[in-house]
Each structure stands twice: as structure tokens, then as C-alpha cells.
Structure 1
Amino acid sequence: MTDSGLRVHTSIFYINDYHGKSINMERTITASKAFDNFHKNDNTDTLKLSSGDIMLGEDFNTNKIAATFQNIIGINASAMGNHEYDMQEKMGSILPFVKYNLLSSNIKIQKQSPLNNKVKSYITEEKNGHKYGIIGTTPVDLFVHSKQGVIQKDIKVDNVKDTINNIQKASDELQKQGVNKIILLSHLGNNADKILARHTRGIDVILGGHSHELIFDVKEGENLFYNKDGEPVIITQAGRDGKNFGILNLEFDENGIIRKVQNNIGHSKDFHRDMSAKYIFDKMFGSREIYGKIKSAPPAPNNYLIEANPHAYFITDCIKKDLDVDIALLPSANIRGFFEVGNVDTRILSDILPFKNKLYKVNYSEKEIVEGLKAGAKSFKNIANKPGIFYASGLEYTMNRNGELLSLKFIDKNGKATTIDINNPREDKFYTTILNDYCALGNDKFTMFNQPDRILEKYSFDATKCVENILKSSKEAFEIKDDGRILII
């Protein structure tokens, strides 16, 4: 084969796991426009693709903004990540705003679901006479990350083996249609993507998600593999929460085999917020109220799931004080942003706490609390650090990076500390505890928290309401600082 002008140049703007972070979406829109301008007068085929979890939670406005964001930047197709299912029975309300293709090759959708006939296994896109096949996936552990609801009735997810077979089937069908450049939008996680790359045929690029990894450059054995035919497969992923996006530049030969590749990661913080998008999103979000001020705050942690986080401490303190309980627990996966110096308003709180999981007041035993903290501590050793540790008010504890809980103290309302024996916690000692409904129903394998007989109250609001109430109750600005309640060694 010669370099006789049969080479095809392709540039892919890719995103994953934005988790409803609308401010970073505004910055990404600016980056997307820069991408468009860069390729305005060249012959490069351009695609814009999403590997899922751009939506988040049950809030209609948050997900409407996420869909509008993808419409604005011109996403061709998006995988159905686990958070694309969060709205459950309200899913039908958001679908009219989705103008891009929703893809998943490894689910079976029941007729009663609003997603019926809305999700495809794959599509083809033609650019400058060149055809591209795009396949999507849903995570095989979807129900591990989903609350009980209609989703378990409406959606059936294939196991790992069947998922690989279905992806291969889609790839084979595309190749029979004469498509030799095939992209998989995977929301399976990086480890699964590596297996797929080596055990399938026809797929050239895997744009990943779900495991929240930030993959730079192209390195053989890390994100460059060879498929069953010995052809190269590139894997990418751009972290989480809209902090980053990717641009993958490719050169294909006449047979659709990658000959050159360049993987670039961009950082949304390096781009200003698009003002027209900000105006649109503000209107969508609705009325905004200023609740209070922050006088000082530390930087955000690098990893929200397994680091000490003063921003989360502030939230748990607000919950505990507002609802007057012994302990407030906040799963680290629930907090997706941080406080900055200045006013705190409705949209900022929504950005920090986007899930809108309702709060439960439960009488938990000392043993159940210890078991929950130990289960969270194992996240240090788990893939992608999931499900994450628990932040708390009313407790102080020490963990190590081997995933072990080392010590624990209960702090009563007068500030008195009492050591809890983590090796022999009491089953007859109970604490009034606030936890969100997701964990209180035993999701993410926190089965010790599923104690329906000891639920004291189910609130109609989420943690945001408690933060609002505490902010509004003070005329003084708040200082957010690390008080050492969680020590990680």
C-alpha cells in the first residue's frame, strides 16, 4: 500500500461522565467552538461523540441542560451510561430534548418503556464520503448503580459474554455494509475496554467511560492494543465531571486501518464559560436564590471518592444541625463540586449536589455504622475507587489506603468524643442517623443500611435543603476548613 491520497484524516471531539456539571458544560461549549473553527477550512472528517453519563440524577432541569449541551456542541451519538437511566419513570419527559442518537447494543428494552424505539445498537455517519460505524454500550453493572424502580422492569442488560458477542455482531453487520472505520462508545469501564479491544474484530476506536480514568497520549499495552486480526485499537477516556474532554486525531488507510494517531486531553478550566449557553442554562434552571456567603474555602480534592473533603464536611454539618440528629452520613459519590468564596445560590448548590436523593432518618446500630464505613473504606482498593468513602458529621475516623478502617469516635452534640470498638461494635447501641434514600435502600452493596423497620422519617427533600436552611440562618459568611475529622494514612 502507498500513501497515494487514499488516507482518511479524522478528528473526534469526545466527552464522557460529565455528571450534569453544567458550568463545565459551558466551558466545553467554548472548547467545542474552537475545535470547529480549527477544522473550518480543512478536509478532516470531524465527529463529536459521547460515552455516556452526561446526565445525572432525577432532576428534570439538570438533565434538560445536559441534553441541550450535547445538542449545542453537535454530538452525533451518545452511549447510554448508567446515569442516563436515573430519571426512571420520568424518562419520557426528557427524550423530546434529545436531538442526538442514543446507543446501546447490550440492552433489551420492554415495550412499555419510553426508551422503546429510541435507543439503537449502532448508527452509521458519513463524512466527506467516508462511512463511520458507531456502536454504543450500557454498563453491565447498571443495576448496581440504580435505585429500585421501573428500570428493573423496563431494561434487561446482557452479561459480559453476551455484551461482547453483541458488540461483535454489530461490528460484523457494519462491515457487511461496507463500513471499515468503527468506533465503540463504551460505558463499561477501562478494564472491560481492554478485553474488548483484544477479543473482537473490526473495532478501531473505543471511547470509554464509567471508570472515570484520564488517559493521556497513546501507549502500547496501556491504551493501544491489537484485535483478533492484529489490527490496532485505540482506547481513550477523559476523566469525570466535565473537568476534561478529548480530541483524538486519526489517519486511516484505504482498508480502514489506523496508521497514525494522536490523543489530546483538554481541560475545561482553560476555557471561559460560553455566555450564550450560560444565558440559556440559567433560563432552563429557573429562578435562583442567594442563600448565603462563603468567606473562605480550600481547593477541591483531586479525587472526591477517597480524599478528605472539607466541602463535604460542611454539607454533613448542615444536615446534622438542620435535622437535629446524632450522625449525618454523606456518600462521597453524592458530592460533585465544591464551594468557592462568594455567594452561594441555587444553581451552585445544584452543581455541588446534583442527585436530589431524598433523605431518610434511621436508627442505625453501632455495628451497622461500622460495617458501612468499612465497606466504604474498601473503595481505596476497588476499581475506580467505587463506591467511595462516607463523609460524616458526628463521627471522626481514621482509614488507611489499604482500605481498612483503623479507628472511630462518636462526637455527641456537646463535642464529647467516645471511642467505638470497630472490632466489636455494639448491636444494642443506636444512633439517629441521616442517610440518603439510595444507600438506605441498600444500593451499591450497602446492605447493612437497608433497615426498613427502623426508618423514623422519610423526608421529601435532599441535602440541598439543609444547606440552604443553614446558610440562610446566618448573617455571617461561612469558613470551610479541614477540621481533621477524617484522617487517611
Structure 2
Amino acid sequence: MLLLLSLLAQITPASPAIPTAPPEEIVQPQEIRALPGRLNSTLVFNSNSPEVVQSEGILLSTFSPTNKRFPKAHLNRPLQGRFDLFTHHIAKAKSSTDLKTLYLGILLHNSGKQPVTVDVPQAASYLSQPDASFVELPAYAENPTGSVYAGPGDRVMNDLLRDKRQPGWPAKLVIPPGQSRMLMNLPIPVRSLTPPLNGRSTLIRVRTSGPVYVASLAKFAPLNSDRSERAPTLEEWQAVLDNGKLAEPRDKAPTPPSVTTKISYGRVAGIAQGTEWRAQLSDAGNRSSLTIPQPGRVISYPLSTVRAGTFGTGQVQSAPILARYPDTAYEAHGNYGIKYNLSLPLYNASNQPQNVAVGIQTALKGDKSEAALRFLNPPASQVFFRGTVRLRYQDDRGLPRTRYIHLVQRRGQQGAALAQFLLPPEGRRLVQVEFLYPPDATPPQVLTIKTLNPSQPVGARK
């Protein structure tokens, strides 16, 4: 899931190996609960395979196979109403002399007899270079203006969390009967880069007044008479749709869901179901309260769980895929672009004030019921999560707070508290946690509520 970083690492000269002691594994006893709620039923046009695109062709098409040169490249599933479009692809030059710009296009077609209006309330698309390089960032950073990000997926989710529509996107698109329009026609340049490698992430939220066919397509930039590059025209994109086959190279095929060992999840190219997981975390039988744990104890709720990575809950949160290609993923593992909207009605049932901390952690992936999570000290080098989280709550003075916090977490990292406050005896505090699961992250994570021991210092993040 971090292929772009892996490809960059392959061309970086290796430093001499310095022997280091293996990290200490920390076993943290705690209660682990399945996350309440479920994904909604809104559909997602999810184009993420092949991740590395080195040929022209079809990335994902919901068009009818009729009159298409390669019928198996078309899933025959029109979309309508409210749905999302997500794309995440990398362009990698085949050689140092073949530096053509790869364009990504999203084509919409109205096969009906009435005009179709496409409303675009939110949208964003960024390149890894120069828009959002994978820079080193601290593990924890306040991000009130959205200026903190690393990687295009991180930046896109940052924008959409704030309900933005990036400049340049239309607010509305009208497609006449029997005609097509380009919703996106954007480049992934590599010519000036060392290595010649670049990626683009996109998330678009739309609502249509009628059914439309949708295709995500790849095409190298056509040339003008002076040999300069230009963007493909609608007619040129139509030719790719009608005559193109699935873009290459193809990713490794996934193992079937029935396989439980040596799992290959595969890359997603299909129609997934679910854009938001909304839930109120509460005690069993009492939806209005989430009783904080005893001092020194911890409760954790897994996030973005996958097969063989449920921390013993048996709960796979990956969005189901309703239509897919045979060599692509069975589930939208990682839930890229899906919003988690979680409410925590915290309640202190004791007769003493309690210091409570809420945070996100990246425990070592596991599937056993151990009543514990495992971490590493120090954490591994691989970054498993980089993204912005929004918190809403009342602080210790009773004032409403909305905070955007950017997190960078490595494999096995326990993570710092996102919010920490004093809860009086029989006191209540509603905390809302929201984020969009970013591309270039590796699931799962956990949302943790901890009551500190009286001897533990109260943190500054209130």
C-alpha cells in the first residue's frame, strides 16, 4: 500500500548497514470492542488498479460492453444519484528516454433521452510531485489551516474533511442526451523528476439527476505539430474507451476470501459500497453513555479492519465490492477515502474526577482474541498512517473546541493523545472524532480511550 515510497527507495543509494538491536515488543492489556455502526450504502467508483500505470487503456469502466473492442473491460453498471469517485494511480517511465506524460481521464456518458445534471459539491486531486511530496513530518501537529500534509492522498483527504472543492473543478456539469463529458482530464508528469516517477490521488463527491456510465482511463499526452504535449480531447478519450483494453501492468491477483493464510489482498478496481462509517460508541444496552475505563485501564475500537487483521473482534470493516475485474480485490481493503464519523458520549461513573485521554494508535496487525494489543519500542521505520483527524468537544472550561490534528504513525506506534481532559464525578463529555482514511496508509488502526492513573501527568493537549 506504500508502493510509491517503495519505488523511490529502490533508486536511493543504500547507507552502510549499522547493526541495531531489535525493537522491544510491548504487550498492552486492554479491552478491545468491535466498532459499532456500519458503512452506509452509498457507492464508490474506486479506481486503484493497476496502481502503477505504464500503458494506455481502461482503468475502470462501468460502461456496457456492447460495441466495445474488449468487452471484458466493461462492468455494465451505470451509477446515479449520490456517489463518490476515487482514483489513486502512479506513472512510472519505462526508461530514462521515454518520458511521455500520462493523463488520467474520467469520462461520464448519458445514454438516456433527457439531460443529466452532475453536481460536484466537493473534489480534490493532487500529484505527489510537486503538490504533496512525502516529506518528513512530526508524529503530532496541529493543522488548523490544512497546510500540513505528506503525500497526495493525505492532502486530498485533508481537503475533503473540510468539505472543500479545489479550484478548477466545476460546481455543475450538464450532459446532453446521448453525449459524454470529461469530469477529469489531468496529467501525471515525470519528465523533470528523478526518478521519473509520480502519482496522483483524487476524490470527487457527486450527485446526478439520472444514470450515467463512468470510466477511468489512461492515455499518454498527444503531440502538437511542434512536438509539444497537449491534453487529450474528448474524442481521443472516447477512442480509448471504445478500443482500449485494461491498462497494464496488471497487479498481483488477490487470494479468494475463503483463504485465511498467506493473504494477498490485491488492488481495487470496481464499484464499492460505502462512503461513511457513522457510529456512536457506547456501553452495551445504553446508547447514551460510554463509561470510561477504570484508572490505568484502556478500551480500544479497531478502525479500517481487514481480513486477518481484526484484533480478535472478527469485524471486517472493508467495504464490499459489488462489481470488479477478476484480478482485482474482493473488498475495498483500507477503505481509502471513506469517512469515519464517531461520537463518544464519555461518562465518569466514579465519585472521583478522572483524567481521560482519547487517541489513535497503530498496533501490530493481529487477528487473535488476546485482550491486548502489541506495540514496538521503538516503532518500525515504515509509516503506516499519515492523515488529519478532526476533534470536536468541550474543553475543561466548557468552551466548544474544533481541532484538526495531523498524525504520522509508524508500524507499532502507540501514539500521543489527541485530546486529554478532566472529567468530574458523574460528569459527561461528548467527543466527536472524524477523519477520511487516507491512501498511502496501511490498516488497521485503533481508537483508544484511556483513564490515566492519578500518578500520571495530565498532558497539555486539552
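What follows is calculated from the coordinates using simple rules that are stated; it is not laboratory data. What you are looking at is a predicted structure, and each value in this text was computed from that prediction instead of being measured. Cβ atoms are built from the backbone, for glycine too; each structure is taken alone.
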*Using the calculated result 1.9 for distance in nm of label points 7 Å out along Cα→Cβ at positions 222 and 238, pick out the matching structure from 1, 2.*
1
*From 1, 2, which structure was distance in nm of label points 7 Å out along Cα→Cβ at positions 102 and 406 = 4.7 calculated on?*
1
_Entry that produces -7500 once helix-only ellipticity at 222 nm (-39500 (n - 2.57) for each DSSP H run of 4 or more, over all residues; to 500) is calculated, selected from 1, 2_ = 1
_Which of 1, 2 yields 195 [volume of the Cα convex hull per residue in Å³, for residues 246-357 alone, calculated]_ = 1
*Out of 1, 2, choose the structure whose coordinates give relative contact order in percent (Cα under 8 Å, 6 or more apart) equal to 15 when calculated.*
1
